[in-house]
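The following blocks contain the structures, represented as structure tokens.
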Structure I
């Protein structure tokens with residue numbers, strides 16, 4: 001059987017049973033499942049064990065921590081006991097906060113979120129951030145890596161520039177990935193899975209195109225197969 005594709009399925013489910021069912025359906029085809037803030041706050045730490053099950057699938061805990069360094073260190077230390085492979089923090093909180101999270105969760109890939117994929121240039125101007133999205137993402141990426149982050153979250157539109165900025169050893173995670181023909185929903189900067197991998201992404205975040213499909217397992221299998229066809233030499 002082919003190895004799972006480098007895809008994190010976003011389990012933005014209405015309840016824990018649905019999240020666990022989705023995880024079970026997609027796990028044979030993808031490497032990772034992503035638990036977001038809403039699901040984690042509703043069900044607490046138990047959600048991690050529930051969606052991981054016995055499969056050993058990687059868990060991406062997408063909490064986007066953003067607070068003073070001491071508070072984030074405590075939160076990162078607490079959730080590191082759940083053994084997530086990836087934990088997100090906001091790069092905009094600064095290098096000391098990122099460093100605190102990295103030191104508090106040494107066994108976890110602390111990934112810094114650069115600019116949310118729902119935002120465009122006008123949105124950044126409205127909140128007082130200077131420069132285009134691409135400029136801000138590159139600045140945030142360099143800052144986060146210098147503070148010890150081993151992963152970065154950026155849209156497929158910036159991933160090539162970020163890869164050039166930070167080199168080959170940082171895990172680049174790309175939300176805003178939509179198979180051809182899918183609705184973009186609330187994402188402003190999107191690409192197909194093939195485009196994202198071609199640009200240099202390591203892990204693709206895909207949610208509704210898989211989880212809202214009539215058969216999420218089949219939808220995940222189609223994405224995995226399309227990546228194998230597009231990149232037979234480099235994709236599992």
Structure II
């Protein structure tokens with residue numbers, strides 16, 4: 001258990017809409033070791049995004065527990081939960097959600113600035129990550145000046161700025177062409193190998209899932225080992 005970064009025990013998420021009861025997650029159990037590269041595949045509506053939200057402290061489960069790097073996520077107070085998300089987690093959502101009034105490099109540096117840490121070269125790190133992702137000439141561009149794929153890469157860079165212990169990625173290459181998608185997956189693999197960052201990747205793309213170490217499948221809120 002000491003090598004586990006994420007332990008999920010009997011997690012359920014139930015929504016009640018009028019007289020209808022929807023089991024978005026059903027008895028989810030998962031144990032992920034530090035440094036793993038895991039993917040979860042499934043069709044839209046299968047519960048993949050809900051599971052990431054529960055893991056990341058955004059959606060409270062109806063029952064069950066989530067332990068992230070030794071912390072019981074849903075027993076933390078608001079301040080503790082915010083600190084955990086900012087210090088341990090890197091989120092890559094389906095939508096880029098960049099702040100339109102900030103340059104690309106500012107959007108990337110923003111999570112670090114929120115922590116109010118002393119770092120003389122956070123912009124140097126932001127520039128390095130953006131350059132690796134092919135955006136060295138777009139550092140000072142605003143989101144409106146970037147293509148959808150470029151905005152996606154800025155959002156990916158932002159997820160890595162705090163050197164998170166685990167990356168939660170929800171369809172992270174959805175707006176990218178095949179070449180950019182390949183480059184991003186190579187970047188993920190490099191970070192996973194060199195920095196031992198754990199990855200939990202949600203996708204409907206079996207080809208992407210095949211690049212990860214282990215595949216799980218989700219259908220109707222039920223998670224199974226996919227091989």
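Just so it is clear, none of the values below were taken in a lab; they were calculated from the coordinates. Remember, it's a predicted structure, so these values are computed and weren't measured experimentally. Cβ atoms are built from the backbone, for glycine too; each structure is taken alone.
Of structures I, II, which gives 19 when relative contact order in percent (Cα under 8 Å, 6 or more apart) is computed from the coordinates? Derived from the structure labelled I. Look at FRET efficiency 1/(1 + (r/R0)^6) of positions 57 and 129 (r between Cβ atoms, R0 = 41 Å, to 0.05) for each of I, II: the largest one is in II. Which of the displayed structures (I, II) returns the greatest value of mean count of other Cβ atoms within 10 Å over residues 137-144 on calculation? Structure I gives the largest value of mean count of other Cβ atoms within 10 Å over residues 137-144 among I, II.
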